[in-house]
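I've put the structures underneath this note.
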Structure P
Amino acid sequence: MEMIGLASKQSKTKQTNERIGAASYCCPACSSKDVFIDHSRGEVTCSTCGVVLSDHSIDQGPEWRAFTADEQNARQRVGGPADWSKFDQGLTTIIGRQNVDASGRKLTSTRRAQIHRLRKWQIRTKVHSSDKRNLAVAMTELHRISSQLSIPYSIRETSAVIYRKALRKRLTRGRTILGMIAASLYLACRVHQVPRPLEEVCDQIHITRKELSLCVRLIIRHLNLKIPFSSPIDFIHRFGTELNLPGEAKKKAIDILMLAKEQRLTIGKDPKGMAAAAIYVASILTGSRRTQLEIARTARVTEVTVRNRYKEMVEKLGISTT
């Protein structure tokens, strides 16, 4: 079954490539786009009048056959994709420290000294400029912060791209590497609609909220990034999980926020405060009540904010919590 599935997948891929390649040809004699591709001869022929349009087409497929998925993966000759979260994008070579040749035999003393010099200069040339050194430190900090915040790989890649653009425009001058990489990570989370509060990011890098906000505004202003505004709904699942709320309460909180959005109650309000108030109302309505203090600590807002937003929702939406 595995062989059949692999053969079917290869056949579908080949047919798709043929359709894409055929669509790019147009017969100069009869203006027909109906062509026949002969892979064995490398010719492309017009099916209407028989004119040979090309006689040197390139076969994009591999020159070997594979009958299983494991065999196909084992015969691939390409490396891993470029990783923007690594300062060298994962494309540099590494000279190993095992002083043996390809056959496993030990190197002579002369060859060992030569390899040692090559290894030393190879390490030096990896970070030969100030930008490279800056990028090496920044990507190391990015991996540390994203691991502590449990940031997925896709968001980490986006933040690395944002930081590289900022470095190329010399925005990092006069700013700390920690502040700029944290600002890039914060903006990447908003791009992927998985926002993290500024206070939470500040706790992991030990800088002030003011400094982080300045770095965020600097990147947005000079890179012309289109960063979507955070929605209160984006915080519901995360806050609800930390409060151990059931799925019914989370769904109710989302419904309340959607009604509040229709009534234009969310305009000009802190998304975290609106999400906290919606969770508080939903916890009361579903019988899984949480205190305002618990919700405020989870959402990183004050109890006064939760109380004020709660009163607005109950009054404007006509919700009875008694």
Structure Q
Amino acid sequence: MPGNEFKPAWWLPNSHLQTLWPSVFRSPIKDLPLTRERLELPDHDFIDIDWIYPDRSGPIVLVLHGFEGSIESHYAKGMLRAAVDKGWRGVFMHFRGCSGEPNRLPRGYHSGDTGDLAFVVNHLLERQPEVPIAAIGYSLGGNILLKWLGETGMQNPLKVAAAISVPFDLHSASKRIQHGFSRFYQWYLLKCARRRLLTKFSHIHSPFDVSLLAEVQTIRDFDHHYTVPVHGFGSVDEYYTVTSCGRYLRSIKVPTLIVHAKDDPFMTEDMIPSDEDVSPCVKLEISDNGGHVGFVSGKYPWRPQYWLEERVPTFLQDYL
């Protein structure tokens, strides 16, 4: 569709600059009236969601973050504000343990954990059964969203969805992030995950040897020592195989936009799906540039444009 193509800012010419600019230089959005709600889960754990204008009527846009993300992630408030500007309500879902307070159980969240997403959406629909709901997932959150859409097919309750910078194949992604400058992102994410788990397991019993976290050097190591045993997988390879969203894309029946950059430093280009790999309900928009959850355009560094916050709501509004 003409006009949808991403044109990167000339002053952010490579994938790493596109990836890092929003996280480092984007001005914080401070004027959004956030209201936090705690949802009690059937297993006696909890999830925190942050609302924008919960008392309004109209469609709801649910935003899902990436690995170790939160409402403070650079994309979170920007997309919520873009939703509000369209007249919708925004909801940000924190995965377990990511809202600033440790969750109660040893388990946390992982790349294939669609149960909590389903719970949140069903909770919203129990309150207002006729409300149209859209969901936007970034990175790991996008993987969870696409997997859920594929698992549920025609029974999925969403009206429309969008997924940004998704690691379609976790085997490939876990290898890619161990090379070149991408190792910096791995180091940072592991630092955040290690700190979060050490805080949590200083208050509750740990089912694994927490001291092993000090030895973790890669995402795969982290999944081997924590994600796999605590969440009931047999091995890292099994975990990556059954939770990668790529195998579910042909089964999606909800109108879905997938935005991805060929130069995403978290993923290899050969694992990006083609039109033959997805259902007719999926619209693929693959750009040459954009980095990982970057997609910054604009003529001047002092006036950057965050293209995703224009493109994604434009797609959603046709269905909301």
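To test your reading of the models, identify which of P, Q gives 2.4 for distance in nm of label points 7 Å out along Cα→Cβ at positions 143 and 263 when calculated. Considering all the candidates, the number was obtained from Q. Once relative contact order in percent (Cα under 8 Å, 6 or more apart) is evaluated on every structure in P, Q, the highest one turns out to be Q. Where is percent of Cα pairs over 17 Å apart, for residues 223-302 alone largest, in which of P, Q? Of structures P, Q, the maximum of percent of Cα pairs over 17 Å apart, for residues 223-302 alone occurs in Q. Given a value of -18500 for helix-only ellipticity at 222 nm (-39500 (n - 2.57) for each DSSP H run of 4 or more, over all residues; to 500), calculated from one of P, Q, which structure does it belong to? Checking each candidate, the match is P.
When Cα extents along the principal axes in Å, for residues 31-214 alone is computed for each of P, Q, the one that comes out at 48, 37, 36 is Q.
Work out the source of 27, 24, 20 here, i.e. which of P, Q gives that when semi-axes √(5λ) of the Cα gyration tensor in Å is computed. For semi-axes √(5λ) of the Cα gyration tensor in Å, the value 27, 24, 20 is produced by structure Q.
Calculating distance in nm of label points 7 Å out along Cα→Cβ at positions 111 and 183 for structures P, Q picks out P as the one with the greatest value.
Where a number appears in this text, it was derived from the coordinates with a stated rule and is not lab data. Just so you know, these numbers come straight off a predicted model, no measurement behind them. Cβ atoms are built from the backbone, for glycine too; each structure is taken alone.
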